[in-house]
Structure I
């Protein structure tokens with residue numbers, strides 16, 4: 001933006017913080033349902049790290065995470081949403097003279113891209129996976145975090161699970177559904193799993209390796225893939241890949257600052273449509289409870305986008321308002337802003353090739 005634009009406060013119906021699958025789907029639904037929508041995205045995130053896209057119907061596996069997200073950004077922009085690259089530094093609910101009066105809450109969104117005001121805010125800020133210390137293989141080429149996405153890749157292949165808690169032990173046992181070669185790597189740590197988990201683990205053919213990982217080597221037939229790990233006991237052990245299980249750090253600072261209720265694990269508490277405990281604030285995707293899957297995140301984004309539309313739409317007007325102000329005049333329709341009306345006409349005229357469910 002120019003310096004003159006930087007000084008302006010941009011006005012929107014909906015501001016989405018985060019440009020992952022959940023946030024972009026919420027933006028897609030909101031803007032297609034006539035709400036002026038802003039997306040502020042700092043970039044990165046779990047979806048951007050994907051070397052290949054798995055478990056998304058209609059998207060082939062040769063599509064990388066960055067390609068997947070780039071197509072989604074093109075879609076939301078084609079429908080008229082503003083997509084800005086930047087980091088949101090604060091979200092504040094406005095009261096008094098700065099608020100939106102009887103129309104409900106209003107929020108100021110501060111970011112490195114500038115300042116915006118919005119009637120509704122969607123937090124799609126995700127989480128950061130806990131990582132073991134290097135050395136490590138490349139993410140997506142031997143280091144994985146999503147069992148449900150990637151277990152299929154390791155059918156009849158040697159697999160490691162790295163970690164020392166209950167989740168690591170359970171993932172190691174789950175991987176026996178796909179391969180009979182599963183090692184649980186403590187990487188020099190002491191196990192912290194429960195006695196019950198220990199009993200279960202000892203009854204499953206999982207090898208627990210106590211030695212510390214000191215290096216990696218590549219697959220001699222495909223140098224992009226992990227070949228295995230070197231250990232401080234002098235052993236080399238071959239693996240096609242595996243999973244690091246060191247927990248998650250939820251990016252919930254904005255939600256906490258707004259006063260949203262958080263769950264014990266750090267996720268943001270939401271209802272079935274993404275509403276948080278704060279009126280006008282929604283949360284979707286990996287920052288909320290549930291399976292961390294792209295289709296799940298997209299479904300959450302869609303439901304939030306629809307809920308926001310139903311909350312903000314002008315018509316049908318309530319009986320109480322009609323009794324107080326009279327019937328709706330033809331001049332008041334359509335309620336879609338002039339900017340989105342112009343974008344819709346351009347979309348139709350140019351035949352923009354994007355696809356989305358209605």
Structure II
């Protein structure tokens with residue numbers, strides 16, 4: 001393959017997309033990641049709930065390390081926005097790739113496409129604190145930060161009301177801010193709210209105060225009142241980044257997510273989807289698991305061997321010249337990689353002098 005044709009093209013460089021690329025590349029498939037930048041993970045000031053990654057690692061640091069790992073195994077990484085994907089009509093393994101991706105001024109061909117395009121949270125109007133310092137998007141990631149602290153939840157829908165009640169598991173001081181808008185939650189939810197110690201605050205915001213370190217200290221309201229908070233969660237929904245899914249005609253669920261099987265396969269052959277664009281918890285470990293499954297699934301579909309009996313009848317037995325079934329570039333990278341049995345790490349270990357015999 002030339003530099004513009006790959007077996008696997010991953011659209012999106014978050015935890016799900018990069019994990020897919022990691023597995024696909026380490027399993028011997030020429031892979032490219034095309035990433036426009038941004039995303040939920042990139043906004044994180046701290047990393048939570050990822051075993052082996054400490055809290056002080058920012059989202060950008062986490063993603064940079066992941067990118068370097070993927071590239072170290074031979075995957076290509078391109079910064080760009082994929083605006084179009086077209087099916088060529090070719091079958092996987094043909095001289096012509098099955099898909100053509102247009103990113104800025106570049107065209108990339110691939111036999112397998114993985115959509116890891118995520119979603120975009122709906123942001124309420126300011127005033128708002130900085131993300132990670134009083135403005136938080138993930139309840140399961142950040143609720144721990146607000147144990148026994150005053151918390152706000154913002155919105156007028158079912159999700160806002162239920163998140164406000166959920167936060168009572170962590171603190172006894174929860175306000176639900178509607179900002180002057182009419183609540184849209186159900187009568188049943190209203191009855192639940194009336195029977196939980198959540199205060200619904202209808203006044204619009206007029207301003208906010210922050211500590212010297214940038215953390216939210218308090219909101220000011222148009223009626224002149226002031227309420228102290230450590231942080232909170234806006235609940236206005238999200239828009240799934242599904243333009244490419246629509247172009248490809250993949251099946252989608254009622255909530256806007258892409259319908260997939262357990263290994264990320266969509267209704268269109270050769271197309272998989274992982275991460276926040278598919279159903280499930282929007283968590284880094286979940287996204288990484290989806291990426292791993294997708295990468296392994298692609299390998300099952302794309303690997304050359306074992307050759308089936310029908311293929312043996314048609315093509316003959318596998319010859320010595322055909323193995324290993326990995327490109328020359330990836331083969332060389334694997335042999336010289338420090339994680340390979342013959343790589344630098346072992347050579348360094350061999351240089352260590354053995355202890356003298358007694």
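Every number here is computed from the coordinates shown, using simple stated rules; none is lab data. What you are looking at is a predicted structure, and each value in this text was computed from that prediction instead of being measured. Cβ atoms are built from the backbone, for glycine too; each structure is taken alone.
Quick notes on this structure:
- Computed 0.15 for FRET efficiency 1/(1 + (r/R0)^6) of positions 92 and 236 (r between Cβ atoms, R0 = 41 Å, to 0.05) - originating structure among I, II: I
- Value 2.1, calculated as distance in nm of label points 7 Å out along Cα→Cβ at positions 252 and 284, assigned to which of I, II: I
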